[in-house]
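What follows is a group of structures, each given as structure tokens.
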Structure P
Amino acid sequence: MNRFTSLLCGGVMWAFVLPCSSQSTFNNPVLRSDVPDPSVIRVGNYYFLSGTSGNATPVYPVYYSPDLVNWFQTGAVFETPPAWTSGDFWAPELYCHNGKYYCYYTARAKSDGITRIGVAVADSPEGPYTDHGPLIRWTNEAIDAFVYDDNGQLYITWKAYGLDGGRPIELLGCRLSSDGLYLKGKPFTMLVDTEEIGMEGQCLFKKGGYYYMLYSTRDCCSERSDYEVYVARAEKITGPYEKYSDNPILKGDSIKVQSCGHGTMTETPDGRMFYICHAFMKGPEFYLGRQPVMHELVQTDDGWVRFKTGSKTKITQDTPFGTIEVVDYSYYDAFDGIGLDPGWTGDIKSHSQRPVPSDGVLLLPPAADDAGEYSSTLCRRPSYADYEYRTHVSCGKDNLFGLTYMNNADNQVVFGTEGGRLVIRLLKGGHADNLYSSAYDGGDIWLKICVDDVSKLRFFYSRDGRVWQQAGDVEVDVFASLRRGHYKPGLINAGRGASDAAFRKFMMSRK
């Protein structure tokens with residue numbers, strides 16, 4: 001039995017299901033979505049999380065949870081990118097200070113292409129955030145901000161020298177002004193990558209007489225990723241930090257989880273510590289991206305910290321509060337709500353404003369003149385390796401209106417209507433080839449793509465959304481035809497015509 005409960009926080013109403021009964025365990029990933037480098041904060045008895053968005057809008061999705069297990073996307077830090085940035089929105093750091101909510105974030109500057117750390121401020125964790133521009137520029141790279149309050153003095157830490165040849169990576173720190181918007185004094189070195197295995201994604205906390213720094217090493221992001229979590233400790237926040245002799249304290253399990261790292265620690269009201277970082281799963285689910293996983297952290301008798309379930313990422317964990325994990329990542333959008341659901345992602349170059357649905361119709365405009373003609377997309381982050389998605393769309397005339405399976409704007413498979421024909425088109429490196437083209441009698445039509453093992457696609461169409469026909473015998477393996485990588489399902493308006501594509505429904509469900 002469930003009871004329906006609603007929460008009003010910061011002027012935004014969320015609805016969610018809380019269980020009357022209890023459950024002792026949950027399964028990682030705790031959030032089945034590509035949300036790398038997660039940052040999590042507690043606000044009273046509730047939790048907010050954000051993560052890397054790359055070159056997608058909205059920038060830095062924001063999620064809410066009442067129990068650290070069930071997460072709901074509520075919005076984003078930025079609807080559109082700050083004016084000084086060109087992309088690569090990585091590793092946000094959410095922080096609460098003096099009743100304000102801060103997001104310290106990494107982005108690439110338009111002026112010179114160098115990554116800087118910027119800062120934005122809001123009155124509530126879900127925004128809206130006001131950007132205050134770049135805070136840190138440091139040689140050829142400044143990324144992965146983390147902020148800590150040490151007895152009333154704010155400190156910011158970051159990764160430096162990752163792109164400077166001839167010297168090791170360092171984790172640096174510096175005092176911040178009382179309003180959190182400016183550096184104070186001279187930056188100092190906290191930790192040096194003397195092992196030359198990489199060093200990034202740090203977070204700090206104090207327990208007993210020690211400051212602990214969790215940080216990540218090795219390969220974060222490639223198909224060979226062996227990312228893992230290390231710990232160091234110090235008696236002062238400025239150091240010197242002693243690296244643990246039995247590192248790593250968290251890594252993949254070689255069975256279901258390939259690698260993990262780059263996260264933050266949050267405490268429950270009763271003082272228990274939970275670390276949420278991202279992980280690559282093994283097998284086809286690797287290509288769903290870096291998904292948040294959670295493990296409880298405990299302090300040991302020898303003055304170090306370890307994870308309660310050991311040094312290997314564990315799928316099944318004890319729930320922090322005994323609540324039931326709701327595992328249903330199907331999605332339905334009738335485009336009849338107030339505004340566009342925040343889970344829709346677009347390309348940062350395609351639109352100056354996000355489309356707004358009205359009366360059950362979403363009008364997706366064509367790409368901007370200075371963007372690629374296949375860049376006008378709205379996509380979802382997939383949660384499973386096997387699923388299907390469908391839409392009801394108007395007939396494209398000058399442009400192709402329909403579905404996309406997208407790696408990026410230059411590499412995708414599109415299925416739609418164009419000039420009175422049903423078309424399946426492969427876009428590879430920006431070059432388009434038709435795989436299927438068949439005349440039909442125009443009018444609105446249902447389109448469906450079935451995805452198997454992340455990479456294998458089949459295509460169907462229907463007049464009524466109930467009886468389906470396969471589009472020829474076309475089957476596409478995007479890993480063989482395009483390239484291996486992370487793909488997102490979604491909607492597209494492709495071409496240089498001026499018409500908006502009209503979508504009336506969208507559904508996505510696990511097979």
Structure Q
Amino acid sequence: MIRDKKFAVLPFWIYSTSVLSQSRPWLGAVGLFLAFGLGCMMRFHGTFVDEGDNLAVGHLLQEGHVLYRTLFSHHFPFPYYWLAAAFALLGPTVESARLSLLLFQLLAFGLTMYTSRLYLAIGLLAVTWNSVALFSFGNMAIYQSFSAITLVPIFVLTFITIHWQRPLDGKSQLTFALFATIGLLTNPLLVFPIALSLLFLFLARRYKEASAIIAMMSFGGGLYLSYLILTDSLLDFYNSAILFNSQIYAQYSSTVNGNYLDVVLGAAAHVLHLFNPEKAMFPIDMLASYDAASQWLLSGTASKVVLILFSLMLASRKRFLPAAFVYLFAATLLTRGRTNFDQLALVLVAICSLSLLAAGIGSASDGEVQQKRAVWGQWVAGGLLVWMVGCGLYYPIAYPERMTYEANFGYYESWGDRIVTRSCGQADRLGVYPGNPYLYFFADIQPISKYPFMWPWVADIGLGEEVKGLKTQQMAIVYFDSAGSVWGKPNTEFLQPLSTYLAQHYIPVGEDLYLSPALHQSCQALSAQEP
């Protein structure tokens with residue numbers, strides 16, 4: 001019995017908040033509507049070379065190329081196919097790419113909301129995430145954005161199943177399997193959070209549900225395997241997306257290794273590396289003008305603290321299985337580097353946990369002290385979400401000039417026009433070295449070979465084929481950044497054969513641009529015909 005009258009309403013508060021979260025679909029609809037508006041407001045901010053790759057390759061797939069066979073990539077395929085479909089439906093523009101990511105996100109959140117009936121919690125998540133996603137590059141069409149989004153239905157559906165000890169219905173199983181399959185086709189490292197989630201479903205004695213999910217995932221994987229076989233690209237996929245990463249790219253990047261399970265176990269054993277500054281997220285440049293507390297709140301460190309405290313709170317209420325799940329799920333998200341986009345999924349899952357807490361999910365408990373803590377936990381979680389939304393909204397208000405299309409993509413668009421002009425509209429092949437895939441997209445010219453970039457790790461396998469392409473392509477224009485470098489390696493050194501061939505056989509036309517002899521002659525002939 002609660003003696004303190006001012007806390008006599010606590011059980012009702014906790015119960016009513018949780019019920020409200022589950023029984024008012026309009027709350028979720030409002031949240032998704034606001035999230036869409038926020039996402040549209042943030043849609044043009046920022047550029048990143050990996051997004052340029054997705055845009056360029058997605059556009060080329062739309063035009064008939066076959067991924068891995070006629071186009072090289074060492075990333076997994078789903079984002080490319082998604083963008084190819086978006087371009088086919090909406091046209092090949094940056095706006096259609098960014099909006100398609102937003103729609104993918106709202107689809108994932110909406111299905112999570114529908115299957116879990118957590119309307120308030122997922123609505124809060126959608127609004128908060130679309131306020132702060134740009135700080136983690138989460139508004140960009142990069143694979144990290146897609147893969148992080150797929151984790152939301154997996155995390156939420158697993159959590160409520162083991163927390164409330166309720167079965168997963170058929171719709172929930174299908175939603176889990178759909179996004180787990182998409183996740184694995186986006187980022188193979190999601191095998192760890194997905195496998196962990198399935199393990200906890202088995203531990204919760206949801207054998208039939210977990211087995212059905214595995215069967216549906218196997219069916220989805222089998223469909224893609226069949227597609228690779230039918231397009232004669234299975235071996236190319238294996239060589240590019242698996243062998244290349246493990247044997248070539250791993251020599252250049254410390255975040256790529258074959259001991260990911262050890263990395264996950266190490267994170268779990270060392271409190272998510274919370275006290276190790278060498279594992280902390282790098283500072284986010286966009287937050288330089290923010291106060292220290294806001295910078296911390298939007299960092300990976302704060303996300304770790306949130307997930308650890310959520311786990312401890314559950315354990316204090318004797319919810320040991322959900323507590324272990326939350327903690328270990330967080331550990332599986334620390335398999336890559338320290339950049340804001342590498343830890344994007346960690347931040348999103350932390351916001352998801354705060355949203356669950358703020359909506360009263362996981363707050364039910366016995367005893368006066370526990371009930372007081374539950375209400376305070378809801379208020380603190382809600383306050384942190386409001387703070388995050390405020391931080392996110394401050395940025396476009398303080399820096400409106402950074403939010404425009406021209407500020408972010410005007411440079412690439414002008415370079416695309418320049419390439420077309422310098423090639424007198426006659427080029428049918430483009431080489432950009434060592435790489436800037438945005439230029440392929442904006443110039444709308446196909447690459448010289450199957451390689452849309454020639455970074456040092458790609459040059460190890462593709463430089464010879466690229467030089468061969470320079471020799472055989474008649475109407476080619478090339479941009480070569482002769483003064484630049486990649487990770488301390490001068491472009492003129494690791495691309496020396498290519499640089500030499502350009503100097504000896506191509507015609508420089510200024511601004512690091514070169515024309516093939518045939519293209520140069522064609523442009524001269526056109527110029528001579530002008531009055």
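No lab work stands behind these numbers, since they all come straight from the coordinates. Computed from a predicted structure; not experimentally measured. Cβ atoms are built from the backbone, for glycine too; each structure is taken alone.
Summary of computed values
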| read-out | value |
| --- | --- |
| Mean count of other Cβ atoms within 10 Å over residues 395-402 - highest-scoring structure of P, Q | P |
| If Cα extents along the principal axes in Å, for residues 251-378 alone is computed and equals 61, 29, 25, the structure in P, Q | P |
| Structure from which -0.23 was derived, log10 I(q)/I(0) by the Debye sum over Cα atoms at q = 0.05 Å⁻¹, options P, Q | Q |
| Entry that produces 18 once relative contact order in percent (Cα under 8 Å, 6 or more apart) is calculated, selected from P, Q | Q |
| Which entry (P, Q) yields the derived value 1.6 for distance in nm of label points 7 Å out along Cα→Cβ at positions 83 and 187 | Q |
| Identity of the structure behind -20500 (criterion: helix-only ellipticity at 222 nm (-39500 (n - 2.57) for each DSSP H run of 4 or more, over all residues; to 500), calculated), options P, Q | Q |
| Source structure (of P, Q) for distance in nm of label points 7 Å out along Cα→Cβ at positions 67 and 275, computed value 2.5 | P |
